[in-house]
1. Could you figure out which one of I, II the value 0.15 for FRET efficiency 1/(1 + (r/R0)^6) of positions 118 and 230 (r between Cβ atoms, R0 = 30 Å, to 0.05) was computed from?
2. Of structures I, II, which gives 0 when helix-only ellipticity at 222 nm (-39500 (n - 2.57) for each DSSP H run of 4 or more, over all residues; to 500) is computed from the coordinates?
3. Of structures I, II, which gives 13.7, 43 when Rg and Dmax of the Cα atoms in Å, for residues 62-165 alone is computed from the coordinates?
4. So distance in nm of label points 7 Å out along Cα→Cβ at positions 38 and 270, computed for just one structure, reads 6.3; which one of I, II is that?
5. Here log10 I(q)/I(0) by the Debye sum over Cα atoms at q = 0.20 Å⁻¹, for residues 54-93 alone was calculated and came to -0.64; which of the structures I, II was it taken from?
6. Determine which structure produced the value 3.0 for distance in nm of label points 7 Å out along Cα→Cβ at positions 206 and 238, calculated from the coordinates; the candidates are I, II.
7. For which of I, II does log10 I(q)/I(0) by the Debye sum over Cα atoms at q = 0.18, 0.20 Å⁻¹, for residues 142-197 alone, calculated from the coordinates, equal -0.75, -0.88?
8. Work out volume of the Cα convex hull per residue in Å³ for each of structures I, II, then name the structure with the largest result.
Structure I
Amino acid sequence: MAHFVDLVDLAAARVGGAVLETNDEFFAPKENLLKAEPAVFLPHEYTDRGKWMDGWETRRKRVPGYDWCIVKLGLPGVIHGVDVDTAHFRGNYPEQASIDAAAFGGTDASVGDGAWVEILPRSPLLGDTHNLFAIHDRRRWTHLRLNIYPDGGVARFRVHGEVSPDPAQLAGEIDLVAVENGGTVLVSRDMFFGSHRNLLMPGRAANMSDGWETKRRRGPGHDWVIVKLGLRGAITKIEVDTAHFKGNYPDRCALEACDAAGATIEDLTERVSWSNVLPQTKLEADTRHFFAAAATPATHVRFRIYPDGGVSRLRLFGRPTPISP
């Protein structure tokens, strides 16, 4: 599978993404496109308009043209790739799709026809498939227009990339690893039950599946995750939230940091020297834990859990400290 799927979904509803407008949603509503969970198929479920489908589906087009919908990215940023997922659409998927992008300021009322740039030309789709397309335009975008030719259904639309936050929102004390501030999970030792990307998501976890959870360890050792801060900063407060993890939370945790702008994953796992920010500290079930930290500038952190288990959120509060020119 394409490497870009490991990047955050900039359009996900859970980070504020929204489908603003479409020219047609006769069989299934546009909002389904950005749902977090994979599409499902209910063989005996029908509506008064036809077969119930878990996606966006337009009527059969009897005139020239195509269908489209406009998506506001929850996290404006640089797009590396998209997934036009036609799961369960077999005889009713579009033949082709294209994508236009725009960077709008202010309110959504500014969305119009004059500022769109094509970032994916008309490309063939397959039914019941993750149709993955790399995007090579490295500009910052806020909105996308998904075009389907001539009509049909798309189950999910994922937009993977790097967050590019508004600098005006990065003043004062902020959560330096929040996904909306550009924080990124680079690698972890294990994420068998829950993705490590959940650690940095907005808000508190909805349930146990909305966190990072490793498998049960049967031997020595412990689990860990390495996170790149959205921007270099001095960490002054740490929050470790074990919400919903009751019989499977880690016994202890620890946090280390390094100041290594531009470091690769290989550097971070093999060569970088880490400094201790939080020593091994006892955790409790289903609890928000807060710890003070010395204000040491850092670009990356390594969060360790002992020996295994689940953590729903990691927050690292502090002030940005750019490198002096």
Structure II
Amino acid sequence: MTHGPAGGNLRVAVVGVGKMGQNHARCLSSMKGVDLVAVVDTDRALGESVAANRGSRAVDSIDDLHGVEAVVVAVPTAQHAEIGCELMKRGIHCLVEKPLAGDSGDARLLLNTAEAVGVVLQVGHVERFNPAVRQLREVLADERVLAVNARRMSATSGRVTDIDVVMDLMIHDFDVVLSLMGGDTPTVVARGVDGTSGHDHVTALLSFDDQRMASITASRITQNQIRQLEVITEERFLTVDYSNQDLVIYRQGRVEGHAGNEAEVRYSLDVDIRQVFVRRREPLVEELEHFVGAVRGDHPCEVDGPEALKALELVWAVQDELRRGRLREPCRMD
């Protein structure tokens, strides 16, 4: 695999400077070892405004990008394959915002191009780089996760209108849950509430072959914002607040006595509650630093194309289940 130079600043660009692209430009412009050399947007006035604020230059098209080693692709999902593949064919490493693609054909095209050319293809599943989630994975290193409950709920927003809540929000938790639980692809049961852009409130139940499970709810019609993850193991109950980057561990203590040769629990102690120290940082900065490190060859890419495809396959499974649910005759109790 080809990588960026071992010495000198990495020359990067951002393609698409809507809200997410602007956040990428902000973070990249302040990172050590990185030069934000250009931003690309078909809205020239917007591009020039962002470029001026970030000490960069604006161009109208990726055809005007020269001498760039890595690019963040933050255009609408339908354009990911066209733009990402064109850039990777030039030997440019890409961080493509989530979701990787809108359909399996485009997703496979991106994966195959990255593999054929030998460049890094990272996908923007930013919650994987939330410091609380990374600390959670360390805490769970020697434990088996039995069940997970995730809720990602927000008020109505005009930010995203081209995809449903499963592709927009639930995909974040699919990626986190799969990284925590591993194993085979789960079976899916899902139900949803229709909104203006497809389903706007969905609950999905994932069942794994080894009798583990995950319940995930995502909503764009909730009046307050919730970003929570709950994890159950044989010994502990752990909670993560994504927004505040809090990680709390609950465990009930037990004192054991002996009756003959068999151990018995004499009594239980109060639940022990511990808040884990999390060194808080902006997850997007963590994600971009990981991307830069992967391009330089410092470490493998953690959220590559195949990883992102796993989350996408769950998205499509849930969407299929929702479509089938619409066709079923309701079963009513008399």
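1. II
2. I
3. Traced to structure I.
4. II
5. The correct label is II.
6. I
7. Of the structures listed, the value fits II.
8. Max of volume of the Cα convex hull per residue in Å³: II.
Values in this text are rule-based calculations from the coordinates and carry no lab data. These numbers come from a predicted model, not from an experiment. Cβ atoms are built from the backbone, for glycine too; each structure is taken alone.
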